[in-house]
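Scrolling down, you'll hit the structures one after another.
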Structure 1
Amino acid sequence: MRNQINNADKCEQARRMFQKAKAVVCDIDGVLLSSGRAIPGAKELLATRRCVFVSNNSTHTSVSLAAQFQSLGLVCRKEQFFLAGEHAVEFIACHHAHSSVMVLASDDIARLAEEKLELFDPALDRKPDLILFCRDRELSFDKIQAAANAIKQGTKVVISNLDLTHPADKGRIHTETGALWQAVKAQIDDIEPMVVIGKPGIYLAVQAVKFLGFLPQELVFLGDNLTTDAPAAAKVGIPFIHIGDDGVRLVDLLSSKDERLVRGVLQSDVEAPLAAFVG
């Protein structure tokens, strides 16, 4: 009985914090999506609140992920996404524009890098100046060996994120960038990336706060990971709500007023949420 009371109190405190916030900063996997499916409450959240998405995703670009969201009935625009892989490319383009870059990444991120960066050409360059290290599901023995040898010769690494996994359904996991990085790191003593873009660092969250135009304390951060989401929120000064089995359910944050509005929005089909976001 005491646990039930404590859980009810925790849920009520989270709901008050959520309702007070002027806008919402959201993680994606485990908060809005699970194994490519919308989590209960995700449609309602995006339909009723101004949101941005801060994620260590380094597989997709904002364009491809916005298309995925829209296919699931999640109303959004590409400008709402702050993704570790995409911003790793942007970081290099801004701060190391003339560096030759070896790219270890998904097709989406590799295409973006080809548009924005000077790519390493082994026929012309002795070694790359930088390695862009993201979640490359085709990472091979040859790629790992090439990266390790380049690092031993002094090449610096910009990595999207250091997560070892992210959650899948039925208690399973998806292998993440950090686990792939371990295969390189294990070969070289005392090597760390020059820059880590994703959470628990503040880079993505700071960009999201600037975009929203509110003070950090006027927002709320919804995340499922206490080792990445919570520290990033704390460093930037955004109140944090833990979503998940040990926290609160996303759907429990929505008031009856939100639920009535959602029903009206879904029936009237769909420009209202975009207008609310812009406003």
Structure 2
Amino acid sequence: MAKRSNPVMSYIPGKSVIHALTGTPKLVFFLLFTFSSMLTYDTRVLLGLMVISFSCFAVSHIKFKDVSFVFWFMVVFLALNNFFIFLFSPDQGTELYGTRVVLCHLFGPYDLTREQLFYHFNISLKYFVALPIALLFITATNPSEFASSLNAVGVSYRIGYSVALALRYIPDIQRDYRNISTAQQARGVELGKKVKLHKRVKNSISVLMPLIMSSLSRIEAISNAMELRGFGKEKKRTWYIQRKFSSRDYIAIAFGAVILTASLVITFHDGNRFWNPFV
């Protein structure tokens, strides 16, 4: 029997150094790393952050096939983002870097400039910096531990539990989708690639409606169960999974702080978020 792949955007158990960290240090490192990438457009900093991001992902031993769907979705979204940036701001790079070197004329008022191409390169780098760390945080953190880590940094446990609950039930929704889809195809509803697109979209309704109804039923059952148990009455609560800090947890937080500090120093040493190689 073929081994079933892990559900998309769900916790993947493992024994790596990343998995061994408790939830709070992973959340703190994720936030520090994200701030580092958000605040800079310095290509040198972004390249360094990308190396760190992919290195952390490699250390986690999570297989690319388990997150490939999200990766390719990001690539498509990135392509659309770059397209619309160029469509509505074709001279954004020229305005930022102060020079204009036309590589080729496209059509109408649109010229492909060296500066615009470099600006799009930096935008793309930001995506490839943030995605591996974001995927790593989601796939290497147990949802229950994720909720306790949110609570540890000051987020209400009600919000933390809601987020963790949503992550926990992603695999269930995916399993329901597969079961309903298989059942509908057994009844003769065509959903394969050989069917024309408009018919496939129309037939998908026969899968989506039962999926929505089953999800609403599950939400109602969980809501009633939580209400009967008095969830939300107390200001504080204990957690089923909450581990004590170890030395590696402090090292992870310190590493994140060093990355943020170095990123800010390199980025703003000349008072500008953008590194300009053209002057």
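Ranked on relative contact order in percent (Cα under 8 Å, 6 or more apart), which label among 1, 2 comes first with the largest value? Before the final figure, lay out the partial values.
Values: 1: 24; 2: 35.
Top value of relative contact order in percent (Cα under 8 Å, 6 or more apart) goes to structure 2.
Of structures 1, 2, which gives 38, 31, 17 when semi-axes √(5λ) of the Cα gyration tensor in Å is computed from the coordinates? Display every interim value, and only then the final one.
Values: 1: 36, 20, 16; 2: 38, 31, 17.
For semi-axes √(5λ) of the Cα gyration tensor in Å, the value 38, 31, 17 is produced by structure 2.
Computing FRET efficiency 1/(1 + (r/R0)^6) of positions 99 and 147 (r between Cβ atoms, R0 = 30 Å, to 0.05) gives 0.05 for which of 1, 2?
Corresponding structure: 2.
Distance in nm of label points 7 Å out along Cα→Cβ at positions 171 and 251 was computed and gave 2.9; which structure, 1, 2, did it come from?
Label of the source structure: 2.
Where is mean count of other Cβ atoms within 10 Å over residues 51-58 largest, in which of 1, 2? Could you put the intermediate results ahead of the total?
On the way: 1: 27.5; 2: 15.9.
For this comparison of mean count of other Cβ atoms within 10 Å over residues 51-58, the top structure is 1.
By the measure distance in nm of label points 7 Å out along Cα→Cβ at positions 11 and 195, tell me the structure among 1, 2 with the highest figure. All intermediate terms of the calculation are to be shown ahead of the outcome.
Details: 1: 4.3; 2: 3.6.
If we compare distance in nm of label points 7 Å out along Cα→Cβ at positions 11 and 195 over 1, 2, the biggest value is for 1.
Which one of 1, 2 has helix-only ellipticity at 222 nm (-39500 (n - 2.57) for each DSSP H run of 4 or more, over all residues; to 500), as calculated from the coordinates, equal to -12500?
Value -12500 for helix-only ellipticity at 222 nm (-39500 (n - 2.57) for each DSSP H run of 4 or more, over all residues; to 500) corresponds to 1 out of 1, 2.
On FRET efficiency 1/(1 + (r/R0)^6) of positions 107 and 203 (r between Cβ atoms, R0 = 41 Å, to 0.05), which of the structures labelled 1, 2 is highest?
1
The value 0.10 for FRET efficiency 1/(1 + (r/R0)^6) of positions 43 and 219 (r between Cβ atoms, R0 = 30 Å, to 0.05) was derived from one model only; which of 1, 2 is it?
2
Every number in this text was worked out from the coordinates using simple rules, so none of it is lab data. Just so it is clear, the model here is predicted, and its values are computed rather than measured. Cβ atoms are built from the backbone, for glycine too; each structure is taken alone.
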